[in-house]
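Below, each structure is written out as structure tokens.
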Structure P
């Protein structure tokens, strides 16, 4: 059975820095034999969490109380074995809409209140952040810590980051790190299923350039079709 890898983009720019590094990770995961899918939090409405977990009779359970795009994402998250989040850094943290989704993911973890395991248990997570200075590591650490606290597992070299904003695709170390996020996340997920999987860092300049050129070609095709890089239209 092929592993399902879901890339979740927390940027309004499909081919901004975090979007292109996320695509590098997904391309690497696909080359490892995984099925990959990329979704953006900007494709629809994600209502903020209302804190149902604090109710005397808890109502916080999968797939959440709201009928919105956030619920669609939660259903996709539940089906995936690997989750890779890519986000710009907004004031030392992930983007606001991605934070909305993270809060809503409480419904997956809170299944423990109903006598079941957390629905995040057994999933593998990787993180990509693009921004400035300390915010890069703070945003990445927040995501890794939170997702691990929900029950997800963290592979080696799970966080790739770049300070080069839209130029992140030309940041060799960041691109190679993003590729490893894809490879090693799939490697750990495969190991959990008793299959062979890589868990050591790969430094391969030829693979780096192959994947970079493929993502740049995707960006060029997108911009020719769309006129300019912009977020997809929102839907209710």
Structure Q
């Protein structure tokens, strides 16, 4: 894939690693370097930026740790697809050091998902509503399959976030996916599948009626039951 003339300009003041990383950020975030596009060959890229190949290599490694580019042996680095993975990894490591992490997650979800469900009532499509309904039915039919139930539980809440039409909510919730899965595994064991499915069913019917208050009440009740279970388990 070619690169437009003038797209990559020399860096002023010799180009420190931080400056090179910033330039990479600018090229990626302004869509000059698009997801999937290969970074120019090292010699050419360094020459265009006016930096040493060593400095460029170090800057590319930093960009890799930030999840901006993918480096594979024997291949030219390429721009990564947008992802919450790096944020998720960092947050998961941070939260795992906190014994109250799962309780804190539930408290945060009660605030976030309350606002999310208000948006969902206004924006959800017939197709998305149908998908939620199908998930509720599948959950009822698979209450004896714990792993499948956990997956469907998470999928239900992911669909709610997507139906809000707000990319920031998607990023925020996606960044705690691993912790959310751990939370749901424990909470379903504590609360039981019947209460869990009933909670999702009430959320679905409120959305189907287009009733914002009922939907907000249903999500609040659903998460409050989970929180009470965790508090009981932790003696809080």
Structure R
């Protein structure tokens, strides 16, 4: 993925590095959103459930705000489809540096907003446009990230939430425990190690986010911004400045 190849090696070291880093970043973003506005940012199932409850209770503004967050995640996934999936379908090299550049741009907007107190009072539940704008930007970021990694890994990996990856781990563990009776599961051990790594790095990112956002409040978003900036710089260097046409990762 770092080198922009069409031939995706699911368990390559470069891909694993990016996926674990993005899982860590997703943990940071989720914790930042929760501590800032009391809202998770990649839990689409929860948005749909809470929106239905709020609308039924007559709290239309909050209900429709939650629906807007769901659509922000959707539009983020669509962005990854434009920048990655369409190029893959057309047998062209995906420009992954554009994805990471876009993630850097959005997290930079969030960081600038944090430094300029644009998101309302820190720690207050969602109640006005400023809070909704923050969570919507975070949801969009997670949608772009999750859509891209889903495409690159051929739907094997998710990095912004743990439901799918934990389900896959449970199935994978059963396969490994019964490997003597099964065929074509040679990569299941590596896949399980990858899944455990993503879960751990998401949790580590969440744990790291607690002291970061307690201390820096909205300004804590500078940390995921720096992560996105680093991934953008790495992919831009290898895909634009020094492309390696024959690399398979």
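Figures for the structure shown
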item: Test item: Cα Rg over 2.2 N^0.38 Å calculated as 1.04, pick one of P, Q, R; result: R
item: Structure with the greatest value (metric relative contact order in percent (Cα under 8 Å, 6 or more apart), set P, Q, R); result: R
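Values quoted throughout were computed directly from the atomic coordinates according to the rules given, and no laboratory measurement underlies them. Just so you know, these numbers come straight off a predicted model, no measurement behind them.
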